[in-house]
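Chemist: Several structures are given next for inspection.
What follows draws every value from the coordinates through simple rules; no lab data is involved. Bear in mind that the values here come from a model prediction, so they are computed numbers and not experimental data. Cβ atoms are built from the backbone, for glycine too; each structure is taken alone.
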Structure P
Amino acid sequence: MVINPQGVLKVQHFDIRLTQKRIKEARQVLDPNVARQSELRKVSLTRLEAEIARRLEAGEGVSDDMRYLAGLTSIDYVFFYPETGDIVVAGPAEGYAVDPSGRPVGVTSGRAVLELQDLIVALRSFGPAGKKANTVGVSIDPTREGLQRMQQYMVQAAPSLNPRTTRQFVAGLQKSLGQQVVSIEGISPKTHFAQVLVEADYRMKLIGIGLEKPPVDIRTYISAAVPSSVNRNAMARWYFTPNYECVRVSEDNLAMQLVGDGVKLVGADELVQADGTRVGNGLVDKASKVFQQSFTAKYPQLAQQVPVYAQMRNLIDMLIVAAYIQDQDYYSQASWDLGLLGNEKILSVEVYPEPKTVDTAVNAVWKGNSLMTPIGGGVDIQPLTALSTQNLIQDDENLVRKVHEETTIEGLQAGQWWWD
């Protein structure tokens, strides 16, 4: 995905051979210790921050290993060690390469690798000063004026609409709607974090209406629709949300585990009125429901093959981890105020073009009637919901506590911030 200086989003696709070339080159230069696959690599956030401060003081800059969190591909655990003040995140890891789009991916699995800049956004959203990003979200919506123009165009074009004029009709529909507006809530829109959410949301819509073919078998909205379900002024709206029953906490509250697949696709069916306003129709769109369920079920496999979806899953996890660290008051117990990680003037993450608009995605097929699907929707993440009493999973068999107890921080060298 590319965002130009005017804030217009465009999706770009790269030849897979370029990524494979980058991976081959990375294998030759990576530190063998980082390149080694690990089932549970540990990263001490407090030690990482201290080492970044030391390097910056020495004029050395942030290393790639720091930038890509020693190759972590997900966060499975958070551990706290009161005796040393270490706040540790842990998960599977491997060597990394940066693909042509600038996205870090694992050299073995091809899965997206976590980025420090995204973790910084999450930590600042639930920082030691008590700030809480109750909702982090993205919405991509047509303007009211665009919807009104679309309704007028459809009335004018309907008499001459037939299979031969479908392409012309779609072009007219797209032109009448104009560009859709991107709205971002809870985080700075000038971050990589925001760009990932926008890209994942937009590309999900392209899949839903048959304009992007996913590498896994997902039943799309457009393939599931039947003539009787088609309504020409219907607008399907789909939202990514976390699966909030995803946090298992040890009895002593010194460790937590993220479990489950993490991401769901849900929908809210709406009708577009003649004046361009949207109101819920109260009906269940079966084709939309089929797509939501299929996308949710296949999300883990999709994330394995399309890095942006693994990135979004990781961003959701980062927000929940940050909320948990704040909720358990690890900051004060560790006497840690985020240090440089909390200082935008020193470690800047708000450096990206702000996504403002995107071309309207429209498709039309003939199934007895013409099917038009201008799409709205977005991403809605409420990290604190995962920490509510009704959603927390108890560590009844002490599995999380055992992993914590088996994970020792003894024997780390000076300046060492990660270990297997």
Structure Q
Amino acid sequence: MDEHISLTEAARRSGVQASTLKRWAEERVVPLRGGRWTAAAAAQARVVARMRDRGYSLEDLREAGQEGRLAFGFAEELFVEDEEVELSIETVAVETGLEVELIERILTMMGTPAGQERNLSVADAAALRLCAEVLAAGLPLVAFLQLIRVYVQSLRRIAEAEIRLFHLYVHEPLIRDGVPELRMAEAMGDLAARVMPLAAPLTEYLHNRYLGYYIEQDVVGHMETGGEQSTAEMELGHVGVTLCFIDLTGFTRFTEEEGDIEALDVVENFVETVEATLPREATIVKTIGDEVMVVSPDPAALTEWAVAFLGRFDRRPQPRVGIHSGDAVYRDGDYFGNSVNLAHRIVNRALAGEVLVTDRVAATLGGRPGLRLEPIGEVSLKGFPVPTELFAVRSAEG
């Protein structure tokens, strides 16, 4: 990042006219090292240009630069495409065999909607070729579009975490230490250049590892449910599954009394404990604050786990659990439908340290001598016109 480059090269890299670069350097909006342009300085100039387009004054940008707040802009240098060729959507449609409307839909889902000029970069075209190959291999379009949406949602979250964590634990400490802005940009650039190439192989490793895991779980799921309901009886996109919601009772009040940091520590410990103790066949679908959604093909094993799990917490805020088995719509990596809503209503009726289940789940617990059922009766739940029969499940030893 500290190589010397010419003013002409700096103008090319930053997209800013050479005369403007000279003025910015003279006014110390973009500082130079020894009066010479470097890749880091050019990257800084590109960030200044973008901030100018957003309405920031040169004085504001000079102050921000001196404090090191613009130094992270170097990262754009790592993603600049060498080729500046642009292709029209129509050209890519002819090449890939994809319809123009489908290309536009895919690009919008990916977060790169086609602009008014309807031109695509070389990278956009390469990604669309991959999409065409996947569809040509036989994956149905409805499944493909859901898969793209899941990829986008997951990778967007990964990218955001990478940048925010880098900012919090690398950039901010450098600012607090008063490191000069160009040296800061160079140090961050060197670290990012070494770390970022490792992301793709690590992601590929995790992807392959989890593919193998979920293939096994799919086979287990077919074995568990095969005798109860055939796949042919379900609507396309529906799955038979046991749905479990777990949350922390009184968490809002706990946060008000103990503060955000203490509450965050409690949530992290709670979620990590769920992850570490779940039965092998169970899967965390998502976490929302202090709430965790879990699915499993085995209602009895999941219930047995839930009872043992609650026994780990003897201080507030204590978890509570609601479990129901039924059909759900699987869409975009998540589960939807009446059964999901019912499971969520049930956890809201549970007391601290209590596991509540529906009759469908209770019917599977006969072979679990370590558990005992206590009928609650038919309970009216918001949004459900017919009362639901619920059971509290406890440890037989308790």
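Chemist: Have a look at P, Q and say which one yields 4, 16, 21, 20, 18, 13, 6, 2, 0 for P(r) over Cα pairs in 10 Å bins from 0, in percent, as calculated.
Modeler: Source structure: Q.
Chemist: Using relative contact order in percent (Cα under 8 Å, 6 or more apart) for the comparison, can you identify which of P, Q gives the largest number?
Modeler: Largest calculated value belongs to P.
Chemist: Right, another one. 3.0 is what came out when distance in nm of label points 7 Å out along Cα→Cβ at positions 301 and 317 was calculated for one structure; which of P, Q is it?
Modeler: Structure Q accounts for this read-out.
Chemist: A value of -10500 was derived for helix-only ellipticity at 222 nm (-39500 (n - 2.57) for each DSSP H run of 4 or more, over all residues; to 500); which structure in P, Q was it taken from?
Modeler: For helix-only ellipticity at 222 nm (-39500 (n - 2.57) for each DSSP H run of 4 or more, over all residues; to 500), the value -10500 is produced by structure P.
Chemist: Assuming 48, 21, 10 is semi-axes √(5λ) of the Cα gyration tensor in Å, for residues 165-252 alone as calculated from a single structure, say which of P, Q it is.
Modeler: Q
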